[in-house]
Structure 1
Amino acid sequence: MTAPAPPGPPAGGHRPEIDGLRALAIVPVVVHHAAPALLPGGFAGVDIFFVISGYLITAIILRELAEGRFTLLAFWERRARRIVPALAAMLIATLAAAWAVMTPEDFARFAKALVAASVFASNVHFAGGTGYFDGVEGALPLLHTWTLGVEEQFYLLFPLMVLAAWRWRRAAVLPMIATAGLASLALALLLAVWLAPRMPLAAFYLLPTRMWELMLGALCAALPRAPRANGRLAAGGVALVATGFAVIGPATPAPGPAFLLPTLGTALVLLFACGETRTGRALAWPPLAGLGLISFGLYLWHQPVLALAGYVHFGPLPPLVLVAAIALALALAAASWRWIEQPVRHRRMLERPALLAGVCAAALAVPLAAGALGFARVLLPASAAEAQLLGALRPAGADNTVIVPASGRPAFVLYGDSHSGQYLAAAEARLGTGALLSEAGCLAADGITNWHPATAKGRTCTAQVRKLIELIRERRISTLIWAQRWDRDLLDAASGAALGASSGSGEAALRAGLLRTIDRLPPGTRVILIGNAPTSAAGGAAVAQGWLRCRAWRNTACPESYPATLAEGRKVSAMLRALAASDPRITYVDAAAPLCPDGRCLLMQEGRLNHWDANHLASHAAARVIAAIPRAPILP
């Protein structure tokens with residue numbers, strides 16, 4: 001009995017059918033990003049790229065190991081030549097465009113994504129809370145760079161795994177690849193499907209749950225004497241890829257079982273679509289293969305071009321604009337391939353490794369530094385000048401949730417969600433040093449919350465009531481100012497049972513929860529309830545993301561006011577007013593009164609904006625509300 005043959009690398013030489021396969025991957029991705037309704041499953045093209053990448057990388061490693069000339073440094077140098085110069089050019093150009101058109105808030109989000117993209121950690125960044133279909137505008141131009149994070153992390157880890165297996169026993173390479181791939185697939189199914197799903201973003205973005213796709217390609221390369229010509233299997237592979245695009249959609253658990261269709265189809269093409277097959281010859285058709293050759297550049301450029309075009313146009317992009325954007329992305333991709341990718345890869349530029357390393361480091365340092373400064377709000381976009389003139393830059397400390405003086409007796413404590421924090425500076429200017437106890441997006445009163453108590457956020461939110469009472473008792477605070485977005489869907493804080501919207505069927509539950517909380521406060525505590533502040537978002541689609549965001553659109557006028565009847569929370573504010581009228585412990589302050597005179601809520605008031613984003617008040621607007629608090633009743 002003879003020993004099994006060790007895994008062997010595929011025969012060397014260029015395979016134009018793989019270029020055609022790349023084209024089959026990139027076209028659906030571009031179409032999906034340009035017009036999602038036309039091809040909802042087009043984003044699965046990235047899964048095809050993962051399989052191709054795993055195949056080609058493994059083929060290179062195994063071939064060089066077999067020839068005794070593989071080194072990790074040479075491998076990583078080739079990866080740097082392939083990816084970094086083209087990526088850096090895109091990041092720097094996108095940075096310049098984002099600086100020119102984005103609002104300060106969106107530019108800060110973009111800057112954070114820019115930092116992650118510069119260090120190949122976009123997938124980790126977006127797994128922290130940005131869904132692929134969420135539409136977070138500032139991050140959209142760089143959302144596609146998550147795949148580069150996955151691949152670069154794979155390139156760091158996988159060669160080490162192969163090298164270790166090869167040195168131990170060559171025949172162990174194939175089982176190692178298969179085992180790692182199956183483990184990754186099992187983890188992906190666990191997180192994306194079987195846990196229904198508990199960690200969908202981690203499953204979508206992170207290497208451990210994406211590695212099986214790369215390993216599938218690696219397995220194809222490691223199989224002995226692959227590829228082999230088989231026209232039926234090759235055609236079946238293309239059919240599986242097409243079926244995957246038809247079956248997969250935004251609601252499909254990713255990367256779940258449905259993603260086996262395009263990935264297994266890609267594997268069949270890699271294994272059996274040689275030049276001797278009709279499928280192989282079709283994929284090698286020069287126009288298709290040519291598109292595949294520039295697919296990396298097209299992938300890099302299409303997303304920022306489309307996202308930034310959408311950023312400056314209100315409403316869906318017209319078909320002609322979409323065509324022009326795609327044409328621009330194609331031109332940029334061709335230019336990248338002609339003047340950056342090819343010269344660097346073939347050492348006509350940056351021939352020496354040391355020079356390559358220096359230039360790559362410097363090129364990535366530019367977006368990295370700019371991103372860090374932008375996220376710290378030291379580097380501001382061009383629109384910041386207008387925002388500052390209008391008094392609508394993000395206030396310092398807007399992200400603060402808890403501020404308690406180290407000593408002394410605070411004059412008051414502000415309690416609620418982020419809408420309580422917006423009043424802190426004005427309240428301290430009027431009343432003296434105070435404290436802040438808030439939790440973003442949280443409405444918490446005794447027995448009620450707006451987050452399910454079984455979740456981490458729900459537990460944090462529910463605990464706010466206890467913390468408030470303890471703080472008031474320990475620091476002998478005589479005044480509680482309670483302010484937030486009151487219009488929330490309420491839940492029972494113990495069971496999680498739905499209680500209804502605070503402006504609807506949950507109104508009685510909110511009233512009871514407020515009274516229970518007040519009853520637990522020390523006798524004599526004065527409670528100030530600030531009603532719902534009018535938001536910019538209530539003014540219609542054009543200002544749904546804030547007046548400054550509206551200004552970024554080049555094809556619409558931005559209203560400066562809207563009817564007060566549209567203001568958010570009017571009904572729940574009326575309940576708060578009535579509650580204060582019936583309980584001498586409570587004073588009600590109408591946040592809408594100074595901001596909505598004569599029946600219209602003003603976005604622009606006395607030459608300045610009332611909001612710095614879609615719903616938070618600018619400092620001068622918050623001061624108008626605080627000015628309505630009677631001074632005498634709340635003195636300690």
Structure 2
Amino acid sequence: MDKIKTRNEISSNDKWNIELIYKDTEEFNKDLNQAKLELDKLVELEEKFLENSESFKKFFMQDEITSRTLDKLFIYANCKSDEDKANSIYQELLGKITNLYAEYNEKTASIIPKILKTDKEVIYQYIEEQEFLAPYKYFFDCILITKDHTLSEEVEKTLSAYAPVLGASEDASSYLINADLRFGTIKNEEKEEEELTETNYTNFIRSKDRKVRKEAFHKMYTTYKGVENTLTSTYNTAVNYDAITARLRNYNSSIEMYLKPRNIPIELYNNLIQVVRENLHTLYEYYDIKKDILKLDEFHLYDGYVNVTKENEKKYSFDEAKELVINALSILGNDYTEVLKSAFADGWIDKYPNKGKRGGAYSIGNYDTHPYVLLNYTNTYNDVSTIAHELGHAMHSYYTAKNNPYITADYPIFLAEIASTTNELLLSHYMYENSTSKEEKLNILNEKLDLFKATIFRQTMFAEFEKNAHDYVDNKNVLTSDYLCDMYYKLNKDYFGKNVVVDNEIRYEWLRIPHFYTPFYVYQYATSLSISCYVAENIIKNTPGFKEKYIEFLASGGRDYPLEVLKIIDIDLCDTKVFESAMNTFKETLDKFKKVYYEK
């Protein structure tokens with residue numbers, strides 16, 4: 001195994017060029033001091049910002065100046081800190097900008113409540129009178145849509161003050177799961193005793209040795225059974241908090257409280273669940289095939305994660321990965337390809353692991369910088385796919401910043417994963433079409449099937465679980481451990497089908513899912529991949545005019561509600577065609593897998 005290098009041993013050609021933002025800490029500190037002065041100016045302007053359209057404009061002009069400086073400072077400090085977490089100089093810089101952001105948030109906290117207390121007509125009149133404010137209309141739309149659900153200033157202050165206490169259930173569950181729970185030891189594939197943890201459970205459940213994955217499964221969920229009452233209590237508190245808040249704010253339900261501010265109809269959420277349920281027979285077939293390949297008499301839940309194809313052990317140098325990604329994404333047109341080449345050539349990407357470097361991968365950037373991409377490239381195919389994924393985010397950020405004023409130069413979370421997963425699908429298509437061996441084709445198809453299983457089917461099951469739980473409490477019922485475990489067990493029976501042995505221990509799996517403490521979020525994973533399937537399919541089929549529409553979509557930023565932006569690429573999520581298209585893609589992929597696997 002190669003020795004991991006220090007940061008200084010990494011070639012400058014393999015590092016991102018963060019020094020384009022600030023050449024050194026002296027420049028950073030100079031801008032930091034300037035940001036403090038800009039914030040003081042902003043606070044001065046707040047006192048009279050609602051007096052007339054001119055004072056309103058001046059406040060938001062100053063807010064933009066302040067925010068843009070803060071954004072630049074944060075990008076620099078965050079990226080330099082992630083280069084080497086042991087470097088105290090950059091940890092200090094990150095601490096400074098984090099504290100200044102907190103000060104900014106504190107000093108501007110009353111802005112939105114003051115806007116909400118003002119007549120809508122006044123705000124829109126100010127926008128009409130001041131050309132600078134025209135791009136801010138959607139920003140104010142998003143604020144004013146909550147006006148009818150905003151309470152008196154005194155009540156809002158009280159709710160805000162109690163929020164950390166009432167929201168502490170998530171922290172309590174996290175501490176219990178990640179710090180206090182102990183799962184004991186199991187025998188690994190080498191027959192050695194090894195401690196089971198939340199982190200390494202994924203490795204064990206994917207083990208080729210069935211005894212290992214079975215023991216890991218049973219030990220994990222038997223341990224959770226021992227704390228079911230505690231974790232039911234923390235989750236019950238979180239769901240009740242939502243139900244009480246929804247009633248206080250005059251929403252009809254908890255789900256409406258989370259979806260309405262983004263103009264997302266509940267119909268969309270229900271459509272996703274309906275279409276996925278109507279297509280579960282294809283998922284059942286997927287499990288039947290895995291059972292056949294693994295030559296099992298019974299297929300249990302702990303058999304669902306093991307890879308049924310030969311592992312792709314091929315190594316790809318970074319230059320090979322770069323060529324693959326550029327070739328795969330060149331289908332998006334010359335302009336996209338040229339910018340992509342710049343990303344590789346002009347210091348956007350930090351390629352390799354080094355001592356102290358943050359793990360994983362991400363894309364980050366702001367209005368006044370190009371995007372930056374952190375990788376920890378180790379020459380696997382998964383790393384190649386990660387490059388395509390993160391550059392999807394980066395290109396989305398590039399186009400939205402290039403084509404929008406600052407206030408609309410960021411895309412909403414609802415749309416955030418579309419460009420990245422579209423790139424993954426386009427890479428997968430390219431790799432499949434250009435693969436030369438049966439094993440390689442099977443591996444590519446299997447990865448795609450697993451992506452669908454995890455991102456559409458599993459996340460939709462999660463979405464159904466949390467909707468049922470919130471609806472139950474909205475209707476004045478009390479969540480009990482029996483109700484939640486029984487409901488989760490039944491959902492697993494539904495989603496896995498009669499040919500899979502749904503082990504009783506799965507009743508306790510919901511206890512370990514942290515996303516349930518971020519209500520009505522997981523459906524977006526399934527929705528994004530569904531949209532990406534539709535996008536990739538039209539790009540590959542070369543649907544007339546679609547590529548141009550897709551680039552326009554990438555350039556749209558945050559200028560309108562997500563569902564309105566999606567209409568650029570002919571998507572109306574209030575019907576079911578996109579979800580049905582994703583289900584068709586899953587079925588077609590499964591049919592290809594069967595054909596390749598069983599061919600002589």
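Please treat every number below as a calculation from the coordinates, not as lab data. All values derive from a computational prediction rather than experimental measurement. Cβ atoms are built from the backbone, for glycine too; each structure is taken alone.
Given a computed value of 4.2 for distance in nm of label points 7 Å out along Cα→Cβ at positions 338 and 514, which structure among 1, 2 does it belong to? The partial results should precede the final answer.
Values: 1: 6.7; 2: 4.2.
Here the read-out was taken from 2.
In this comparison of 1, 2, the computed figure 183 for volume of the Cα convex hull per residue in Å³ is attributed to 1.
Out of 1, 2, choose the structure whose coordinates give FRET efficiency 1/(1 + (r/R0)^6) of positions 50 and 106 (r between Cβ atoms, R0 = 35 Å, to 0.05) equal to 0.75 when calculated. Corresponding structure: 1. Assign the value 0.05, calculated as FRET efficiency 1/(1 + (r/R0)^6) of positions 98 and 314 (r between Cβ atoms, R0 = 25 Å, to 0.05), to the correct structure from 1, 2. Comparing all candidates, it corresponds to 2.
Once distance in nm of label points 7 Å out along Cα→Cβ at positions 346 and 378 is computed for every structure in 1, 2, the highest value turns out to be that of 1.
Which structure, out of 1, 2, was relative contact order in percent (Cα under 8 Å, 6 or more apart) derived from, given a value of 18? Source structure: 2.
Once distance in nm of label points 7 Å out along Cα→Cβ at positions 186 and 394 is evaluated on every structure in 1, 2, the highest one turns out to be 1. Of the structures labelled 1, 2, one was used to calculate helix-only ellipticity at 222 nm (-39500 (n - 2.57) for each DSSP H run of 4 or more, over all residues; to 500), giving -19500. Name it. Derived from 2, not from the others.
Comparison across structures 1, 2 (criterion: mean count of other Cβ atoms within 10 Å over residues 202-209) gives the highest value for 1.
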